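Each structure below appears as structure tokens.
Here, each number is a calculation from the coordinates, and none is a lab measurement. Remember, it's a predicted structure, so these values are computed and weren't measured experimentally. Cβ atoms are built from the backbone, for glycine too; each structure is taken alone.
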Structure I
Amino acid sequence: MSAAAFVLAINLFIAGIFATAFGVVAAYQRSALGARWLAFAYGLGVLNVVLEFVLPFQNDHRLVSFGIFAVFLLALAGCVIGLAHHYRIRPPWLLLAIAVIASLLVNLAILEMPRASFVRNLLYQAPYALVQAIGVGVILAIKRKRALDLALLAIFFVSTLHFLAKPVLAMAIGSGAAPQAYMTSTYAAVSQTVGAVLLIANGLMMLLIIVRDVMADMTARSETDTLSGLLNRRGFEDRGDSALTLAARSGVPAVMIVADLDHFKQINDTYGHATGDTVIAAFAGVLAECATPRAVIGRLGGEEFGAFLPGVNLTTGKLYAETVRHAFRSLPIGATGLKTPATASFGIAQLMPCDHMADLLRRADAALYEAKNDGRDCVRMAMPMPTRSSQSSSMPEERDRLSS
């Protein structure tokens, strides 16, 4: 077995592994359309290697040679489509279709050209580079690129350059006198080895990205309240804890707002639970729409909601709560399904030194209780508690007053 054939056998094994891995992800995560396309693409990669092994035994190479080119080109295009689906970007269908159809026609035209021709080698490899460049464009279109995405971008870029460099390499060391002799050439050994490295790097990186995003999606769904679309209590407390810790370390102000829909039991009893759900969803929409991107907002349970606002003091927090209160009671009747405006009550507490999430929620709840007692449909603030240092400094004075 030649060195090229040995590496090609490894490529067959690698492509099979990745096709299986992406297939398993697609089977367990039905919404992972990108994984399905990637499984299909790597499945074509397996077929491509099989055709490479078949080629040396053909008297007339043209059909198999064209098949090798077409299958590999479609495999690359399938990877680009899979990536676009995974990143929730519209696949560049028209661009890929034009590139693939034009490339297939060009390949048919160069089948009889001498293998030693630089033009022939360039026209053979350029379509692969073009499809990889389209993949680079897809990754660049991602708004928020993280470390793995940037690594994949680098791999696609290197792969593009790799295909453009292959015609020069073929001219330098030769790619075999005939297509059937390709497997015995040094060019084949080098080409297949570099291809194996890129195949592993590309497949592994795409698999890591898909697993990363599937895990993040599962986590997000476990932390999301399906009715309101906001964080559930678990998600709110986890995200809120992180935001609170960051605010405390940075020394920036922050407030906690707890809101409760007024007379919600009466709404359910009068209009039914479906209307009650509509009211909850409407309030959640107003709460989120009025908030800044840094805010942590969640449904704490039933008709109770929470909003942690970092970088906000009591005055600004009260302004936010009043904005939400007014916007909610001003919703048109069709938005809530009620015959009269729905209202909500709000309690606000400011983050103090050494506060934990439970402390902040407890003080905001106390302010909310005050708002309920004051007739509902209003905002009340918990007065800032003295810091522990000020409390400790006042203790000797307390003792002096007591002793006197």
Structure II
Amino acid sequence: MSPETPADAGHAPVVVSNVVGSFAWGVLHDRHPALIERVRKATPYPAEQQNALDALLREIDEGGVIEPLDETEPDAAPWQRWGQGHIGRRWADVPFLWAESYFYRKLLAALGYFAPGPWHGIDPFAPFKHAELMGATVDSELAALDEIPRVPAEQQDTLLVQASLWGNRADLGFQLSAGDSGLGERVTGLVADDTAELWGLLAGQQPGKVCLVADNAGPELLPDLVLADHLLTTDRATHISLHIKPYPYYVSDATSSDVLDCLARMSDAPGRASEIGKRLRQAVTDGRLVLRAHPFACAPFPYQEMPVQLQEDFASATLTVMKGDLNYRRLVGDRHWPATTPFSEATAYFPGPVAALRTLKSDVVTGLDQQTLTELDATGSAWRTSGTHALVHVRR
């Protein structure tokens, strides 16, 4: 770890990207340039956008320094505040969570996402999301929903949590690093499993609101929506508050358009998938499935710094379920925690009961027992970042 790694007193050091060969270094050094080229090939952007992408590539090149957003961008002022102490430094030397977030914001700026004109509001990741959502793999996964009623009720609970958990392996950002090989395999490498506690918590009180904080679109969002339907139809929740992104963020992150696309995909499918899709569409109409898109969802900060409005929303829920790797990093803090740090300690600030469903694709992890950690480290594999392991954490 670099001596320049920032750290707050009493906390584990914040993850930065200046350690050559580290996961964070690989994201800035390899994944982000690869994503720019993939975006460039997917959509026929005109010369202005192409030139802006070239400029962004030069900026993020190794040794490049962070430039401010153009003052014409609608949120240039808050990003200037958020970037105090970061803008003007090397990308690799600032907190990894902040640098990743700022990269995606600068990518949207380069493509004119917020600017008036014909490219306003065009999701640069839509071609990738659409291709995955309409793929044959999704056909088979939707068809598999027909088997669920034949499974005992308790096993259904576990099955649907596992489907939501492992769906995260399909996200596009992970593919950029890992390649396509093996992504179809659902490796049951659970390093911590509080699934029983999750359902026990919901069973131990009157049904109320459940907040489901989504991560990725397409093949991951589909099982999240199926889980939401299960919570509603089994009276574990009176309504679901589905938190999504207000605009495209990390490469596969779910927006309102992605939710609607998933509901249409299910509704148009045969069998049980169609029933679930139509129920959820009606739940949106009835207010039992409410879409939330708070600006903080695209902010470069951990949830410990969330605004009061979000605190109140989560505090009023019987349970908040955080999906995916990025939400986990934001939930516990993107820090080099000792892996045996209790999850309850890292999330003590959270205003209500919280669960994390997360496939491991970055270095940050908490809540492991020492024996599990020793066995994992002894394998010599990149178990923290390979997407072959996962966890279910619950803090009451």
Check: Can you say which of I, II returns 54 when percent of Cα pairs over 15 Å apart, for residues 307-346 alone is computed?
Finding: II
Notebook entry, point to check: Where does the value 4, 18, 19, 14, 12, 11, 10, 7, 3, 1, 0, 0 come from, among I, II, when P(r) over Cα pairs in 10 Å bins from 0, in percent is the thing being computed?
Noted result: I
Check: From I, II, which structure was helix-only ellipticity at 222 nm (-39500 (n - 2.57) for each DSSP H run of 4 or more, over all residues; to 500) = -12500 calculated on?
Finding: II
Next item on the list: Identify which of structures I, II gives the largest calculated value of relative contact order in percent (Cα under 8 Å, 6 or more apart).
Entry: II
Next item on the list: Work out distance in nm of label points 7 Å out along Cα→Cβ at positions 211 and 259 for each of structures I, II, then name the structure with the largest result.
Entry: I
Checklist line | Identity of the structure behind 4.3 (criterion: distance in nm of label points 7 Å out along Cα→Cβ at positions 27 and 59, calculated), options I, II | finding: I
Item checked: Per FRET efficiency 1/(1 + (r/R0)^6) of positions 11 and 323 (r between Cβ atoms, R0 = 25 Å, to 0.05), the highest-valued of structures I, II -> II
Margin query: By the measure volume of the Cα convex hull per residue in Å³, for residues 227-330 alone, tell me the structure among I, II with the highest figure.
Written below: II
